[in-house]
Every structure is written in C-alpha cells, then in structure tokens.
Structure I
Amino acid sequence: MNDPILNDHPILADTFAPGEEHFDEYLKLWPRERREELASRATAADVRAALRKDVLHPEDFLALLSPAARPFLEDMAQRSREITLRFFGRAVNIFSPLYISDVCTNHCRYCGFNADNHQKRRHLSVDEAAAEAFALADAGIQHVLLLTGDARKVSSPQYIAEVAARIKPRFASVSVEVYSLTLEEYHLLMQNGVDSMTMFQETYNRELYEWLHPAGPKHDYLWRLNTPGRAAKAGLHGVGVGALLGLDEFIHDAFCTGLHAWWLQKHFPGTDIGLSVPRMCPHEGAFEVKHEVDDRTFVQYVAALRCFLPRCGITVSSRESADMRNHLVPIGVNRVSAGVSTAVGGRVVNAENSGQFDISDRRSVEQMTRDLAALGYQAVAKDWEGCDR
C-alpha cells in the first residue's frame, strides 16, 4: 500500500461537537442479537398492531420486516399505498445519474469499479462532464446525480465542485454520490450548487463491511457510517442512505437502513431524508451473492419502509426491471431514474468503458413519463426550488 494515490485518505476527526450523538453510537443499542431475537419473536398480532399505528417505532418496523409479516403483504402494500398518496400524491420525481469518473482506489469485492478489475477507465474533463450533463437537460432531466469513483487525487472535491458549478444553471437540483467528505468539503460543494447527497453504507455489518472493503479509503467503516450525519450537519437540503441488499442477511441491513434514516430525521428535522433500496446485480468482476433478496421480500421491504417513514423519499433505481418499478410506484416509491447509463461518458463523449453494474430498466425519460401516466401518476422533473440555507 505504498501507492500515493491509494494513500490519499485523510486522517480526520468527525465534526460533531462534544456531547452530540453519532449514528454509530445509537446503532450500538441495536446489536445483531437483539434484532434477531425481536424478529424471531414477532407475531401476527405485532404486525397487525404496527399496521394500525400512525407513528411507528423501530420495534414496529422490525415486526413488519420479520417473517411474521409475510402473510400480511397485501395489507402492508395497501397501507403503504395510502400513506404514499397522503404525503406525495401521484407525483413521482424523475432524475438521472451522471458518472463523470470511474477511476477508483478501493478494492470493494462486489463492485465493477474495483481497482483490481482490468477495465478501461475514464475521467471526464469539466467540459466533457458538462456536455454529458447538458444532454440530460435537453432530454428533460432537471435533477442530476453526479457519481465518481473514490480517488481524491483524480476526482477531487474541487473537481466535483467545478463540474457542479458549470452545470447548475441548467438544473433544478445537483446531487452527488461520491466518497465520504469532510464538513468543509460539503460546504465547498454547497457553495458551487450541490444541494443533496446519497451515501450507501453497503452493509451495516462491520465485520462483513471490512472484509468486503479490504483496501482503499472506503475500508474505514465508521468514517463512512457517520458521513450522512456530517452532510446533514453541513446544511445540505437532502441526504440519502441505503444498503446494498444481498451482502448480508436481509433483516439486518433492511432494519439498519430504516433505522439510519429514522435517526437522521430525528436529529436533522430540516433536512429531506431519503432512502434507496438497491439489490445486487451483475457487474464487472466476480462476486457470489450469498443472501439474495427475492421479489416478495423486496416488496415487503419497500412497504415496511413507507409505513415506518411516511415522509421519506424512496428511490428504486434502474437495477430493477421496468415491471418491478411499475409495481412499486403505487405501493410506495416516489423517485425513479430514467435515461440511465452507468458508464462514464457515452451520451456525447465517446467513451468505451464498462459501467459500474448492469442495469435492467433502460427506459428513456419520455418512455418513463408515458408509463407513469399510464399508471395514473405524474412524472415531475422539478419538485422543489432551492434557496439560501
């Protein structure tokens, strides 16, 4: 590990004041053994009681994720649908991801960007990134999500900020899904037009996490775990979390993801907290998925999240098929991607590289808009107006 690019992870202290709680401290109150015991003891009566409540507690959420809830899937879906209509109506926000660099120093065992994968890499210049972004704007996208690999000396915070500043005039919202940043670096992005961020913990199982990330800056479990709280503290309008389903047993990562969003809502009530629910799918390299999540369990997860977190945005990406996403929108999903490519370049820039993962839903913005209308929903390109925070 003598490569200077691999050793560009700063040794940083978290930026919470003394006495302020970090999420990792709260998570200690929910050890794996406690989750397993409560989930195994959940009964049909517990599930019915949770579905009757307007305000759920973590124990109720765990009951809705448990095996005891499986016979109540239709009841859960109906309850989730009612809540979604109450808080979001029939509006579904459309966004598109924009990969601007796949140079990465991490060795994540499950990821197509793994530094050990011998594939062509591409890092877009600011001009190239702007050209790709403007092609999305021309297609009707108003919410864009910038993504990079984890290589600070290549895709620096300053580079990400420069791209954001260049493209912001064409978009209502510019979000990022990049490596963990400091409080000051989030401030830098905000000053240049970034309003939201998403950070996947991948798995909340620390031992498994550290095995899955054997080398690179992402190996630091706690630094990543507390990143969403740091971004919210910086004042970003929106903060999103998620786990990559299939890495650990479903009940654990599903519960911890919901708990994380719930904790963030409690501590940062002025921040728009969202969740993404990605499942493992094919990618460059080889990785055995030991805990596949079947479709029925996946629907149960979305419904349970909506019942537990009525005001949270729920995103289902193009990892899922068009059919699955069409079924999930009426149940609880209010944010979907369209016009997606997980490769760097390709819309305007001629870049021959593989994507981070294979996508299942390749619908254009126009197709997605038509399909949502057929379901009785309105595709919304712009759903909020930014202001100084």
Structure II
Amino acid sequence: MTDALAPPPVLTAAAARPGWDRRAFQGIPSLAVAPGGRLWAAWYGGGQGEGADNRVWLLTSGDRGAHWDLHLAIDPPGSVRAFDPALWCDPLGRLWLFWAQADTPRPGQIFDGVAGVWALRCRDGDRAQPCWEPPRRLADGVMMNKPLALADGTWLLPTALWKDLGGGTVPPHLHHARHANVAASSDQGGSFTLRGGADAPAPDFDEHMLVELGDGRLRMLIRDLGGLVASESADGGWSWSAAAPCPPATPNARFHLRRLRSGRLLLVANRADPAQIGVPWARRCDLTAWLSEDDGASWPWSLTLDAREATSYPDADQDADGRIWLVWDRERYRAGEILLGCVREGDILAGRCQADGSFLARVIDRSGGVRRPG
C-alpha cells in the first residue's frame, strides 16, 4: 500500500507539463487573490474520473484572469490521489494551497477512511514564482473550502471525516471525529487541533463552510443529500446545534459562503429546481450568487452566474478594490471546463452585470473531457 501520510512530490510547471497535456477529467476548482491582485486558481483532475490518477494543478494570472500559466502540480506516487484543493490568503497576507490525499488502490475508491489535509504556504503570492515552504500535513480528513479567521484571532479549518463513503472505512480510533469538523489554530497556522463537529440530517460529503455572525456565534453550512443545512455554535466551535434546512433551496452540491467587506454575506450555489427541492441528487444548474444583510436569515438579492446544466462547485474571493472573483466547473467528464467570473456587489443587487469590468463564464481552461477509446 502506498503511504498517503508521506509528503508528496511538488512538481514544477516543466515537470508537470506531460501530465497536464494528458489530462481528461477535471474540476472542483478554488481561487484566491493575493494582496496585490495576482490571481491563483487550483483544481484537480487526471485519469478517467475520481481515483488514483488525480493530481492537483495550480495556475496563476498576473493580468486579471486574461491569461493563465501552469505553476505547479501536487502528484503523489502510486495509488495515492491528490484532490479537493482550497486556496486562501490568511490575515498576514500569506497564500496557502490546501489539498487532501488518500490511498485509493481499488477501482472506484476515492477515500481510504483517514485521508489528510495538507498545505503549501508562501509569503510572496504576488510574485509569478513565489517561494513555497515544504508541504505539511495539518489534520485528518478532507477539506475543500476556505478556513475562517475569527475576530479573536483563532483560525478554523472546515475539515471532515466522511462517514464510510467513497470506498473507505474510518478506523475505530477516529470514530469520534466522523463529522463536519472544525480544526482550530491559535498560533496563526503553526498547529491545528480538532474541536467539535456537526452532522447533516442526511450527510453526504459535508463540504461545509463557516461564517462568524454579528453576535459572535458561528454558523456552519453543510452539504446534505437534500440541499443546504445549517448548524450553529456559541462556544467557538466546540459544540454544535442539530443541523436543519435553511434558505435558499439548493441541490446536493458544494457551495461558497463568506462575509464581504461591506458586511453582507455572500452565498454562491446552484439554485434548486422547484420540482426537485429535497431530491437527493437534483440536477446542478442555475449557479447563483446571493446576498444577505441579516446574517443569512434571508437572501433577497441574487445574480445568475451560469444557467447551464452541469455547472457546479463554486469558490470565490474578494480583492482590495471590492471585486468578487468567482470560479466554477462545467461538465467535468465532457467539456472539462474551469470558468471565471468577476462581479461587484452592485451587480448582485441589480440582478445583472452592470459594473465596468464585470464578466461571467470566461474559460480559464478546457480539457475536452474524457476521451473514450475508439
């Protein structure tokens, strides 16, 4: 069995190029804006689908997304897959690339029961060739969404140990952690310790995100088979309320949640088809950005980002000028598209792109999808 607990090779663009040229399946993107405006995007792919051939790609753009350059790849050896990347700029201005890795030796297996959250970090994310620190393992489980920095200086990672999904079985010594968890750091990312976790009523892959509310409570949104559910914590993430459905109605898929510089909350997710609300595997279309001024109790403003089918897995960041940069995927097995958008809050309030420089669905990359023999 290949060691998923070992640091993986970090390939330069030149070393990663042969694998990049052969990529087929790809998706599940993330995006971050460095303090000076340089864009970074990451996703995973390779092979015919989710499995041992997956590696994480990191690309960068110095011209507001017009052109992108391959920067590096995370490519573990053997049957270990690298997947679910997340990009984040921390409060100190450092750029982080997180990913998960798990040993997946059997066909169809995507999880080994433990996995692990890994990270690279650099202090110069506005350079085209930053200096990355060595990779290190931060926690058990999987994390595909951005951390949250609390007002008191604590950082929280939204990690998860899947409940025996994806072909892996959580070992008995980790049964206590089979939740949508938070791992906390009080030393600015030097170390992380597991706190508590919440459970969705019908859990799937969790893919949860956190936001700090105006009264200091934490809200966690979790991916559930029937759509979004919410749980809250009044003690910094040690204990959580029972999760329950919350607005708006969405299908079972990843989403993005954050507080904007204005104080409003931003939610990006697929809008549920009214005929399929609560259906476990409802179709993914009408990718939408919503705004809330009441800490998520209601979401009265929205902008459709991409109405097409098979659009999913959004991520977003906000730059120093207030622009909201968004990334998502489309048709992972066919087109293999990674798409970029840039909007302002006024666009979402108006329900249409009206600000100078706003755009939607610009193609960052297109693999062409899985090539079938013959």
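Coordinate-derived values only; no laboratory data. This one's a predicted model, so the numbers in the text were calculated from it and none came from an experiment. Cβ atoms are built from the backbone, for glycine too; each structure is taken alone.
Things worth noting here:
- Origin of the value 23, where relative contact order in percent (Cα under 8 Å, 6 or more apart) was derived from one of I, II: I
- At a computed 19.0, 60 (Rg and Dmax of the Cα atoms in Å), which of I, II: II
- Among candidates I, II, the computation of FRET efficiency 1/(1 + (r/R0)^6) of positions 63 and 247 (r between Cβ atoms, R0 = 30 Å, to 0.05) that gave 0.80 used structure I.
- Ranking I, II by FRET efficiency 1/(1 + (r/R0)^6) of positions 103 and 239 (r between Cβ atoms, R0 = 30 Å, to 0.05), the structure that comes out highest: I
- Here P(r) over Cα pairs in 5 Å bins from 0, in percent, for residues 47-262 alone was derived from just one of the structures I, II, and that gives 1, 7, 13, 15, 16, 16, 13, 10, 6, 3, 0, 0; the source is I.
- For -11500 (helix-only ellipticity at 222 nm (-39500 (n - 2.57) for each DSSP H run of 4 or more, over all residues; to 500), calculated) the corresponding structure among I, II: I
- Among I, II, structure where distance in nm of label points 7 Å out along Cα→Cβ at positions 71 and 111 as derived comes to 4.3: I
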